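Multiple structures follow.
Coordinate-derived values only; no laboratory data. Owing to the predicted nature of the structure, the values given are computational and were not obtained by experimental measurement. Cβ atoms are built from the backbone, for glycine too; each structure is taken alone.
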Structure I
Amino acid sequence: MALHCIAHKKDLDGLGSHAILRRYARKAHLQIVHHFADYDDLAEIIVELARSLRGERVVIADLGYNSDLLSARDALSELCRSNEVTWIDHHDWQGGEEILKLRLRFIHSTRLCAAELVQREFMSGDKVSYEIARLAHAHDFREEDELAWKLYDVISSGYDKLRFVEALSRGEFWNGEFEEAWTRYQLAKQKGYTYLEEHMETFRIGGYTCAMALSRKYLSSTLASLHLQQKGTDFVVVVYPDGKLSFRRNNPAINLRLIAQLFGGGGREVAAGAKLEKEVTEQNYMKVFKEIAEKIEKSGVLG
């Protein structure tokens, strides 16, 4: 029997979940297969695994409900029938009731990050796993922790995910390769912020203010969003060249999950994501911004 881990590929919570499960697999003498996922390819991964896995253990972590999952419901049902599936998450699952009716074990809390839930379920009492989970919580809940944010920069730099996960799983939280990747990324990050400022526009949508900007692909959605949030608008939208959208808010009256669902995405009230079915360039980004603003305005989700 093998353990298949499907977890978020772009943040410390997702990769921390991978690392804790890799540590667990080593302890339990299990082969582990890592599937680094995001919302735009989760359904595709589920469909592929449903075709090939029988009698295996599958853990899905740090990936919440999004409308694309409904298109893969039959495949997910087959995956659950043929394998032992555990889904561990901390996102808002409103609208995902049909998925939760399937034969899977669901572990959920909005007070803890996914890595903390994974650690409690699989590696309770393990000091290394606890530290991985603590760092993931600090980053996910936007706490001040220098190491957590430096590790996130390493992830954002494009550092090899499996090497990163393997290092964490061994209790190696910093090394020369991490330092080199982090140092290189600082210059890239500053260039990314400059580009963001040069390709930003402020809109008024449904009575709320919104800062919308085109980002370089190497600037993570978290970093780009945090930078835009400093503008003080009610919410922000970061748009990437491949059509990816990231939503964050300053105003707690706004439910970003509802906005993301307009574009086939999902997430939490405070942070959500989606993807447009088009490329966004320096030539068409203002047109795309206006289309996004108009769709949100007409939907009525802002009240």
Structure II
Amino acid sequence: MHTNRLLVPTPSTNPTSGENQSDRHIAFTEWGDPDNPHVIICIHGLTRNCRDFDFFAQAMQADCRIFCVDIVGRGQSDWLNHAHDYENNQIYLSDAITLMTHIRNQTSSEKIKLDWIGISLGGLIGMLLATQSALPIPINRLVISDIGPLVPITAMRRMADYVGKDPRFKTFAEFDTYIRQIARSFGSFTEAQWQHLAQHSMRKYPDGTVGFRYDPRISISFKDKRLQQDVDLWEYWDRVHIPTLVLRGIESDVLSVDTAKKMQQRGPKATIVELPGIGHAPILFDQKQITIVKNFLLADE
């Protein structure tokens, strides 16, 4: 595994000042044989980062080349100059397309098979990309963890309770305790996995305090005036026509039983796998989850 940074454009300007976003980079970890034509792009959830995929990538690197990406404003990727840009879906899509172009240019094989794994927000980005016809590399298979084309307003209001609060802690131990509380819905982890989650979620500030490794301004979409109705993206789901696997935490308040059932009947007619003891969202630490996804992605090989 090694970490890279990629220069990406920002299709946005400040509407009041006309100021452009300065040059910025997205960060990603890369796993596997650089000449392997079977490529997987992994995108994390709203406040998470690319190191959530370490366990999955380790299990897959013998079979595939894997790119695990920090979304803009998260992990090691640069932050945006203007908070309002975090609501611009075109930035997330543009970053993904720039990465796809980079992968195509860096791969010796002319025939690249690209699969997309997205947890929560990463799944929505994959769904939107899968509807586009002129991608640098077409998406072959789509894996979505605990998100769907209908996101309930109740779940978004719950997320608003912690996203962007920017808590600071005096010690790593305090931070570790806090993240175990807010991440309980991810499922049961080993002690080593909890340590991994906390260590790669943390950043140290110059005053010695500890906080989260993401821009708290990503919470702009969760301001009260915006939380008025469900997010409805069924028109995009109905345009997805590639093999799709959906993981759903049985205790999830983000992907309901009703929405999951409709996802089986509409659009790509997804395969749904429900995971007991988990809410929002399965993040592929567990070997069972990894095996489910691996079997789906390698079904043709």
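When relative contact order in percent (Cα under 8 Å, 6 or more apart) is computed for each of I, II, the one that comes out at 19 is II.
When percent of Cα pairs over 33 Å apart is computed for each of I, II, the one that comes out at 19 is II.
Once distance in nm of label points 7 Å out along Cα→Cβ at positions 64 and 96 is evaluated on every structure in I, II, the highest one turns out to be II. When log10 I(q)/I(0) by the Debye sum over Cα atoms at q = 0.16 Å⁻¹, for residues 56-111 alone is computed across structures I, II, the figure -0.43 traces back to I. Quick check on the output: -14000 is helix-only ellipticity at 222 nm (-39500 (n - 2.57) for each DSSP H run of 4 or more, over all residues; to 500), derived from one of I, II. Which one produced it? It must be structure I, since only it matches.
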